[in-house]
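Below you'll find a set of structures to go through.
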Structure 1
Amino acid sequence: MSSQHLKRLAMPRSWPLPRKTTVWVTRPTPGAHSLEHCMPLTLVVRDMLGLAKSAREVRYILHNELAKVDGRVVKDTRRGIGIMDVLTLGEDNYRCILDHNGRLRYRPISAKEAGWKICRIEGKTTIKGGKTQLNLHDGRNIIVEDPKEYNTGDSLKLNLPDQKILEHIRFGEGTRCYLIGGAHVGSTAEVSEYVEKRSSMPNEVQFGDFGTVVRNVFAVGDASLPLTEVAE
């Protein structure tokens, strides 16, 4: 029971679901996103989007290959749908973002916007043959020719589903960023200064009249995100 379920009272604050309706809630399959930054497909389709009345109806949708994540058909009802993921249900497309309260939302986007996704570079590793592999925030790994071109904290705009790099968004002064944590979560701002610490303290990013730690910052450049608040 515990491996597939989570007590509602213990579910992350980022999940915008009532806590006292039932005892248990579905736990997402372990994957690329942290528990706080994703929700299982069943809850997204049934509870967030209201496109199914039961888990059985969600299974029917998946069985008929009507659901895609980042352009690929998914069959796992517990697959975690996390930040920047593109969910396609039939002809409708949605992108996962965080609202100004730090809660996960699945906003409608156009078919054109569903053809790309922004991924943050979390690290670089050298693999067999001396090639360099970029490790992205959603668990993807992409091999690149020139490793010096890419730095941790930069972002890549990828074509879906073939993962071709459409744009390299460099993280630095003047870069438009999306905040995924802290007091200004869910908003965008331009970097004014990047402060590297010489101690074990996390590096900081300054945005004019406020600052935050680097893990809360997601470089998006000129990319359009469905950030308009909707009353719920």
Structure 2
Amino acid sequence: MEYKFKPIGIIHSCFKENFGIPRQPGIVSEAGAILELYPPYASKEALRGLEGFSHIWVVFIFHALKKKGWKATIRPPRLGGNKRIGVFASRSPFRPNPIGLSAVEIEDIIKKNEKAFIHLKGVDFLDNTPVLDIKPYIAYGDSIPEAECSFAKRPPTPSMEIVFSHEASLSCESLKEKHPALKKLIAQILEYDPRPSYYPKKSKRSTFGVKLFDLDIKWEVKENTATVTVIEKVLK
């Protein structure tokens, strides 16, 4: 039997490309997004009581994956990108059905005309991600402290020291009104080293870039230090 699902909304995220998105929700606390709910799912009746919860589960579609199908095994970043495990023992987006699940924090819920906007924090969503459903996070049922988590027993630890050049610091300061937590957001993303785990760390390439909001961020890597060098508007 086949099932067809209609998105109830769409994510407006600070992440404009896959590179740089945190590998799990909650790791980058300053990463924000807005979930726009479409009518009729944005009604006051459908949202009644949600303000009493601090977090929600978001069920979404990995919409930007290239259509290469799925593979039975994948190489998780937490194992260095070299060891293969079964796809069902992973959080890989390359699945038989490209469906994702993330627990994120609610900052605000705004109802406007026939739409509703849920402001979220600690996200790992690509911009324009279609949302299939949301459910309240319930601590006593959703959190299992004694659960066995194989190779992911503990959260990842920062591996990079982050430095901002004088020019990059000035850019952050000039953008403070529009993006007040920009410097902290960039630092949180880079300290976990967004480069693929299998990327040769001794590679001659040292300059990298990522797009956040309407900005192009560039940084240089030398050993375990990432220096943010350029923060500029994306040219359209």
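Throughout, read-outs are computed from the coordinates displayed, never taken from laboratory work. Computed from a predicted model, the values in this text were never measured in an experiment. Cβ atoms are built from the backbone, for glycine too; each structure is taken alone.
Below is a table of values for the structure above.
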| item | result |
| --- | --- |
| Ranking 1, 2 by mean projected area of the Cα convex hull in nm², the structure that comes out highest | 2 |
| Mean count of other Cβ atoms within 10 Å over residues 108-115 - structure with the largest value, from 1, 2 | 1 |
| Among 1, 2, structure where helix-only ellipticity at 222 nm (-39500 (n - 2.57) for each DSSP H run of 4 or more, over all residues; to 500) as derived comes to -1000 | 1 |
| Comparison of 1, 2 by distance in nm of label points 7 Å out along Cα→Cβ at positions 84 and 164 - largest value held by | 2 |
| Top of 1, 2 by mean count of other Cβ atoms within 10 Å over residues 132-139, largest first | 1 |
| Source structure (of 1, 2) for FRET efficiency 1/(1 + (r/R0)^6) of positions 76 and 156 (r between Cβ atoms, R0 = 25 Å, to 0.05), computed value 1.00 | 2 |
| For 27 (relative contact order in percent (Cα under 8 Å, 6 or more apart), calculated) the corresponding structure among 1, 2 | 2 |
| Which entry (1, 2) yields the derived value 0.75 for FRET efficiency 1/(1 + (r/R0)^6) of positions 36 and 124 (r between Cβ atoms, R0 = 30 Å, to 0.05) | 1 |
